[in-house]
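Trainee: In the part that follows, the structures are each spelled out as structure tokens.
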Structure 1
Amino acid sequence: MGGVAPAAPPDATRLKQLQAVGVLSGFAAGAWLGAAEAPTKVVTLGLSPVAISLVMVLGVFLARWSLPALLRGTANVGADVRRTPHLVVWALLAGALWAVANTLTIFAIREIGLSIAFPLWNTNSLLGIFWGALLFNELRGAGAARWLGVLGGAGVMFVGAALLALAAPTQAPAGNPLRGVAAALGAGVLWGTMYIPYRKAYLTGMNPLSFVTFFTIGELGMMSGLALAYLDGPAGVMTELARARGVVFWLLLGGFVWVVGDLFQQYAAKYVGIGRGIPLSNTNQLWGLLWGILVFGELAGSGQAVYAQVVGGSIVMALGAGAIAFSTAPAAEHLRWQDAARREAARYGVEPEYVVARLSGHDPGGAQGRTVWDWMIVIGATAVFLGFATLAETPRMAIHYTWAWWLTLAMLGLLGGCGFALWRTTRFG
């Protein structure tokens, strides 16, 4: 393993830049992660939640390899893995957890609807705060005011989740609200635990674009196993996929959109920590609420009390997430992050200089160019999406397209603004 030029820890100015881009990444993640769940509404057409999740994971797989190949090149991914091979196992584990959690969210949407299920599984931020403080020195040395902001925000989020849970029994589309609430909360537990590998990866120095390429292998492997078991083998899987033929493109697109959001979430976790970055990206609950109510007409005809509970609960949870996210890490806390990074580096034999450079948002090895293989990946993934687009049908469900276009434009604006900020500040480092 070659040497790395020594790098100094980030100074105060650099810390502010990295934290600003981390916060912006969290907001962008919220928009794209919220939109990614919209295609799963096709579960209301009678399709199997497991088949829907499987197709979404296939879209995720295509996106997780094509986007890193386009933005950075697979040679850079290989260089990262040679320096931090232990993180491949953690990435596979995180991907497996994600696949199970994503399947649970689709069951939750079927039972209690998108606008209610979304905030319930976003209680994963509470676990993010806990694991960040326990394992990675987050909030150590932060001071009483920041502790109060984070823990107070967590309490507010719990109140918002409770309001939504109370609304669920009156709004269960399939008549089993308790099962829907259990599925949503179970997804939150799995996603909250999934953030441990995230933080290990970025404290040790792996680039988010490298981490996600192996993450998706765990996703696809676990999801394939779940589908084969739940749908009674290959024949059952093919039968369900044939039934979903007309909406496969929309589900693949949902997986692609989710990956864009998750990449922003990964950068938020890297630069502001999981205790802050995950709650900030959980503003996706408001985007989910907007898609559910404005685009799909959820809660139409409900009484004012239900609207007050759902909208009020979502806003309360978002305010709590904001309080957590904006309790930014001071220099003293960042020093404790560096202690955790040195511990990880020593445990796995990673060069300390490499870890310090990556914590500062720099690429110590220098970026390597894209190869023919990278362009083949991008072209192949694009061809798959275009092929299924020719088979796509308009879902037979009520959709308010004007609102869908406005929400899409807002997402694209955040994509451009945050993408440019990441490139300018870190070159996607």
Structure 2
Amino acid sequence: MKIVVVGAGQVGSTIVEALHGEHDLSVIDTVRDRLEPLAYRYDIRTIEANGASRRAIQQAGAREADLFIACTSRDEVNLVACSFARVEAPRATIVIRTSNVEYIDLWREGRLDVDFALSSELETAHAVARSIGMPAARQTDSFADGQVQIVELEIPAGADVTVVGRPLREAGIPDDSRVLAIIRESSMTLPGGDDVISEGDRIVVIGSPRAARAWGSLLAPGERAVEDVVVFGGGQVGTAIARTLSEQGIGVRVIEPVLERAREVAEQLPGCRIYNATGIDPDFLERERIGLAHAAVFAMREDAKNHYAATLARVHGVRFTIAVVHDTISTEVYELSGVDVTINPRAVTADEIVRFAHDPRTQQVAMLEGNRFEVLDITTKPESEYVGLRFREMPIRGALIGAIVRDGKALFPHSEEILQAGDRVIVFTERALVADVEKVL
């Protein structure tokens, strides 16, 4: 596939990292220091130019492009680039990233001439909401309209002995779920019945929402439902998070240090309580009993402020913390200092965009463990060698099918289940094997 990417920032570079091996990529950006490492590392074509230039888009080979992605941090550049792409790339699927939720509404109404529009702020808000719903998980995603949950869990000391330390075939695994992978240090195992989960492992589990909650109860007994969340930062990301959580019936308090912005947020979110405060004043935290909140989300613009605010909130009693990460290196710092979940807006945006470069039968993609692994939602073709086989007969080639969607309903297959043509399968694999998995299915 021929792909043109406008923007070589964190979203663009993540897309390149995920797709360079199987596709012909051209990247446009104005900053040479962004382009040179990509060209050197991945041997792709780069154009140092403004992505809102018709000439640059032509130079990138848009005429032959199958996919055109405008993902800079500037909406106006992305909009102009997509307008030119509609003319210069007549056969391409056109995808735009925007920070303005109003553009998403325009696209949904059919008034924005692109094939797909997505907002980093909304994608981040959805990721936060998924984590709020599953506090025990390091990472979580949903497939098949929420019927299937993917959760990455860390096995703590003292975890339930019905699951840990015994062969999986004897373990008390919740019904309608399966362990897709055991990650131990730098190695990954696609487990069979004889494999054992140990303390300190990370596991990837697929299951129904009920089963996912059961796993959370096994590994984090006594974890209560999150009903009260404090959001630190009332910018675009923080406001999107607060709105999404409030719409789910969760009580939300927002802390915003700039008075004018706090007033704007109060007008936009009448169902939320808004504080004009820094969020790092111990007296304020005590007075407003912030430490009693079930969870806190740190969505300020600077990672250092988020880190300090999260640490202070934990000191005051907040048990579950989620930090929005702007610089990739901050993820490790946050995790080492005890922040429970980190979410990178650019990474979750790239996850959503990457699926357009997969086989057209692929409806959804999730990337795990720094993009080392992928979960695909792909429809089986009639000529697939797996169609007609029982699951116990299927050869394992670096991938595991954890669920199927048949006639709109999610099923968690047993060993005697037979795969049918047209089934949607939710399959876990290493990123390097994605093309092979798509081909064989």
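Nothing in this text is a laboratory measurement; each read-out follows from the coordinates by a stated rule. Nothing here was measured: the structure is a model prediction, and the numbers come from that model. Cβ atoms are built from the backbone, for glycine too; each structure is taken alone.
Trainee: Could you tell me which structure in 1, 2 was used to calculate distance in nm of label points 7 Å out along Cα→Cβ at positions 139 and 363 as 2.2?
Mentor: The read-out comes from structure 2.
Trainee: Let me ask something additional. Taking relative contact order in percent (Cα under 8 Å, 6 or more apart) from the coordinates of each of 1, 2, which one would give 36?
Mentor: For relative contact order in percent (Cα under 8 Å, 6 or more apart), the value 36 is produced by structure 1.
Trainee: Using P(r) over Cα pairs in 5 Å bins from 0, in percent, for residues 123-266 alone as the calculated read-out, with 2, 9, 17, 19, 15, 11, 9, 8, 5, 3, 1, 0, 0 as its value, let me know the right label among 1, 2.
Mentor: The correct label is 2.
Trainee: A value of 21.5 was computed for mean projected area of the Cα convex hull in nm²; which of 1, 2 is the source structure?
Mentor: 2
Trainee: Given that semi-axes √(5λ) of the Cα gyration tensor in Å, for residues 51-306 alone, derived from a single structure, equals 29, 27, 15, which label among 1, 2 identifies that structure?
Mentor: Attributed to the structure labelled 1.
Trainee: Please state which of the structures 1, 2 yields -9000 when helix-only ellipticity at 222 nm (-39500 (n - 2.57) for each DSSP H run of 4 or more, over all residues; to 500) is computed from it.
Mentor: Computing helix-only ellipticity at 222 nm (-39500 (n - 2.57) for each DSSP H run of 4 or more, over all residues; to 500) on every structure in 1, 2 gives -9000 only for 2.
Trainee: Hey, another quick one. Out of 1, 2, choose the structure whose coordinates give distance in nm of label points 7 Å out along Cα→Cβ at positions 187 and 403 equal to 1.9 when calculated.
Mentor: Corresponding structure: 1.
Trainee: Ranked on distance in nm of label points 7 Å out along Cα→Cβ at positions 315 and 371, which label among 1, 2 comes first with the largest value?
Mentor: Checked 1, 2; max of distance in nm of label points 7 Å out along Cα→Cβ at positions 315 and 371 sits with 1.
Trainee: Identify which of structures 1, 2 gives the largest calculated value of distance in nm of label points 7 Å out along Cα→Cβ at positions 35 and 59.
Mentor: Sorting by distance in nm of label points 7 Å out along Cα→Cβ at positions 35 and 59 in descending order puts 1 first.
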